[in-house]
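Next up: some structures, all given as structure tokens.
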Structure P
Amino acid sequence: MADFSNATGDAVFDDALKPALAMDLEQSPFLNILPEQQVRETLKLMGHSPSERLTGETALAVCQRTGSKAVLAGSILRLGSQFVIGVTATECQMGRSLAREEARASSKEGVLRALDSASNRFRRRLGESISTIGRFDKPVEEVTTPSLEALKAYSLGTRMMNEEGDAEAIPYLKRAIELDPEFAMAYAELSAAYGNVGETMLAIANIKKAFELRDRISAREKYRVTELYESAVTGNLEDGNVASKVWAESYPQDDVPHHNLASNYMYLGEYEKALAETNEGLRLKPDDGFAYNHVALIDLALNRFSEAKAAIEQAAAHRFEDTFLHYSRYQAAFLDRDTAAQERELTWAKGKADSEDILLSTQSDTEAYFGRLGKAREFSKQAVNSALGNKRNHPAAIWEINAALREAEFGSPEKARRAIAAALTL
């Protein structure tokens, strides 16, 4: 999806309308919008800034490079006292027009309703049946927010997640919620951001709120929120799996429910099922580096070390660069007794706010495995301090508990009690 062309002179439309149109169109079981993160990664591979606006020839080039089918683009302009909203689809390879729709609004407050009307007719022009549109077509104001200002803040937050990281996105998502306290998707994205920076309790609080407001999101997003709620809040992974299975049936081209199922099967120790679901996700989206890393973790759990190494390399080949890829490399190096490779992963993580503490705590486990309890304590302390220094209190508590369990088993019961007490203060 290209960035909206805004010829109104009103800056609120610059970022508000693109996510509204995306969430409106994604209600369709037949349309998958290329994730923004993948768009930004592709721009970097093309030698462009990841923050560059996606328009014209650049949008077509990204479309071609990612093997997508078409560029969807929106526009808004003023015509006298009216706002004119347009939506177009352009085929990637030949650049021919596939569909175009427009709608008019007599006021700024009516723009989202006009966008919804254009989106509905646009789906018909692309060949979707009236019956499926009827089943999957809640008004855009109901699946997002009626507040353009809240949409703009939400859009900036999701952009920051893709370009700068989760921590930088949090203030924008919180602002979106301040502007509309019933903006369910903002709570869901804020939960994801908090989860990714290790603030588990805040992540849980926000997914609870999103779940309470689940009638204000699309069917596809409702499955996502329900799965997260059951997995993270109730701990009922089986109910979470039910939501993901219905999601996969309703949206057969969507890879996400298969990866959610894989994660839950891993927690349940059902690794063969996890591998099958991950492979199904890769069939739907073969260039997903994260999924290859998922395969690596599953293969490590199944003692398939050579397969795990191959999956790690596939993840890297797909330009996947993430804490968990380096964690997988560390684990593979540990199993190979390759201390130099382990040290390289520790060096990579040094100074990285969302990675350093994870690798330091992992190193503490390595030291303990070889009976070097003193060094294990040092690395656990470094992990805690690194997490606290980056305002990651929940991970710091986890590393304290990890150290406490070790002390209770092999070391000093008094040190175990002190570590538990420290964790409780966090």
Structure Q
Amino acid sequence: MGLIADSRTEHTISPLMDRRNGLIFLLSWQLQFLAAPVIFVGVAQAALCDKLGASTAIANLPTAAYLLGSITPFTLAWRLPLRLEGSVVVWSNAISAASLGLVVAVLVMPFDNTIRIACVIVQGLLSGILGSASGIYMFQCLGRGTTSEGRARTLKWTYTSGPLLAVAGSLGAQFILNGGFRTLRYPYDFALLYFIAVPCLVLVSLLSSKYDLPAAQEENHGSFIRYAADSVTTYMQSRVLILLWAGYFFWFCVLNSMPNISLYTKIAIGVDPKELSGLILALRFGFKAIAGFALGAIALRWGVRAPVVTSALLFLASIVWAWAMPGYLYLFAFGLMGAAELGAAYFLNYVIDVSGPATGARNLAVLQLAVPASSLAPVLHGALTQRYGFRASFVLAFTTALVTLWIVLRLPAKNVSSLCKETG
């Protein structure tokens, strides 16, 4: 029930399984990155709500709803048999594709803007519910179906190549939203962005049905209340996992400032956020591609803590840059934030490497509870901005970035194999 060395189960993973499962994970994330402008709820949704006439606080609600939906994996970890973990990824992406299609319909049909804003917010919630389930169980499938070395290699190339496709998708979004198609006027331009994401998620759903996972011993979890209590109690018995949860919570509080900071373009540059949302996303994912290779190399060289610490430092630098730099130089902050954003993968990787196959999904699900816990942060950033101006939002972001760094520096810096031997 506690932390178990990953090496105890790696002998059941053949080289063919290692490559196959790693490739499925890689291709799935490449497709999701290609649809990044709407899959990663935040900047585009804030720009759309702003264009629809929403206030700053309301424009941040899709992100808050997205984060709130992240409680789903914990419930799934209670009821879901290990043999069905791949199916979660399949159905989550299929239903997400259908929800994106619904937004397309609402935008192209003559609905009132209030209904459109509500639909974007609800879709953000659905993306949080389904996307968090998909993301956690994609990592669980990767953890069960690959070796430690294969997993590190897969993460390195996934988060190098994937963000490059996100850059292409983001530049395409910039072209579309800036009137690249003269006959495609607002709100049809935003509708096209959502429409492009639909086939991407359908393909992810099809690919995910091909995972080849070794058998693992099922656990009898009992009632949900008992399971929840046992899961949290067991999780809390590990100082490492407690630090990871706290660090992940504050890490997400920093990340949640991004939609609000993107609205700051009105002041920093004097341009409508819609006109720069594609460029912001391109910078975000372009730097993420560079960081994908760099953080993977850092993890292989210095262990699992190093990329987590690096991401916290990048977040701190991004907030300082956005606060201090005027004009178009300010946009470089989104590149730094994009690079820092990859820290999420390495928080999850840390948990996978110190958990066994039967406890991996549960520990990941408990960690994921930090995400809905941080769901008030986007609205708080928006509310502070409305009342005190953007400076208050920057102060909050800087403070949470500093706390994140302080926490992750207290994680063990040893390699995972050594850590597992001590805690297993």
Structure R
Amino acid sequence: MTASRRRGACPGLSVPMPTGDGLLVRLLPVAPVALDAMADLCEAARRHGNGTIEITARGSLQVRGLTPHSAPLFAAAVGKSGIAAHEGVPVIAGFDDDAADHLAVELRQAIAEARLTLSPKVSVVVDGDGLLHLDALSADVRLRAAASAEGPRFHLGVSGGERIERAATDRNIASTTWLGAVAPNDAVGAVIDVLRIIAACGPAARAADIVSREGVAAFRAAPIIPAPAPVSRTPAEMTGLHVMCDGTAALGIGLAFGHTPADTLEALIRVAARHGARALRPAPGRTLLLTGISARDVRDLSGAVEQLGFVVRANDPRRRIAACPGAPACASGLIPARTLASTLAPVLAHVPDLERSGVMVHISGCSKGCAHPVPAALTLVGTPQGCGVVRDGTAREVPHHYVDPARLGEAIARLAATPMEAVHG
């Protein structure tokens, strides 16, 4: 096992990444995780790491604070737990859709067998047509289930084009250039063809770059049926109560600022088991979906989970803040981003239009902006000159001015008294 230091590489069980608090590993479960297995992961994170567990914006699990000695032990413990995790090109399947799950399994195998040299950032989304869709999740290649007069089809698209912004909800829909449709039996081959085209452009190539440079003509070699683009959908909300297609309920739980101590997650698992939950699944937006719950138990479970400090309401002010670990956990961090986020969250409860979804404040330890790479109404970024303030922009932009991190609460309090139109204007 080696530690990857190449910029743009993704940390996996076999290739952990150095950070300010040790090595970090990321794993993408490809199936619902049994509660006992997740409890085993918590124990392994505590024994071999620093006991911090994170869920990324794309729904992967991360464990921090590993060492060169303990990282292989952690990987072995995950293997014994029975958690089905995938390394390689991420193929992310939609929720509550068996067809998407089955196709994702076939795609992972086909991609592994193709042995393509692709950027570590290349990903594939296989989505269904339910409410818990993945339209906001960016992907180089996207399949979206659809019905047609000829039978089931999958719309096939690649990243690129204009990003759709939902002003009414402050949500983004990932940019997709739709190429057409494919029959289910042709879907795996079509995706492999598209990935071959991306790989032929070099090990750093991304689909969006090819679309920008050459247009959709570059992907016409794939066996695609001409079809209009699918209609846009209401933005998905993972947090809260959901009725699944099998009649059971699911509860979407947010991790405040994307992280939790392993001890707290174990307490959640115990509460979930007492209320009949059968499994959990990491989901986009730094959430966990507890599944297999009866309708009579789900509301009691929601109240118990909220008492543990997790997010169960869409209008929880902590959901308005995106924060990376910051200093000292990240070697690049210049401000303690998550500590500041915890301090500022109560202030946001008084900001007008809080019921709007999406990130309002992004607190970034450095200019990389890992936690929220797209613009936010207010971005607070660590710089050598202090805490920079960027309005309607990203952490990579030149700050408008700088403030003392110790006085950020005052700055946000002033924002709380400012109409949202003025913030965005």
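What follows is calculated from the coordinates using simple rules that are stated; it is not laboratory data. Please read these numbers as outputs of a predicted model, since none were measured by experiment. Cβ atoms are built from the backbone, for glycine too; each structure is taken alone.
At a glance:
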| read-out | value |
| --- | --- |
| Relative contact order in percent (Cα under 8 Å, 6 or more apart) - highest-scoring structure of P, Q, R | Q |
| Cα extents along the principal axes in Å, for residues 13-124 alone from the coordinates reads 37, 33, 25; which among P, Q, R | R |
| Origin of the derived value 42, 23, 20 (semi-axes √(5λ) of the Cα gyration tensor in Å; candidates P, Q, R) | P |
| Structure (P, Q, R) behind the derived value 26.4 of mean count of other Cβ atoms within 10 Å over residues 61-68 | Q |
| Value -8500, calculated as helix-only ellipticity at 222 nm (-39500 (n - 2.57) for each DSSP H run of 4 or more, over all residues; to 500), assigned to which of P, Q, R | R |
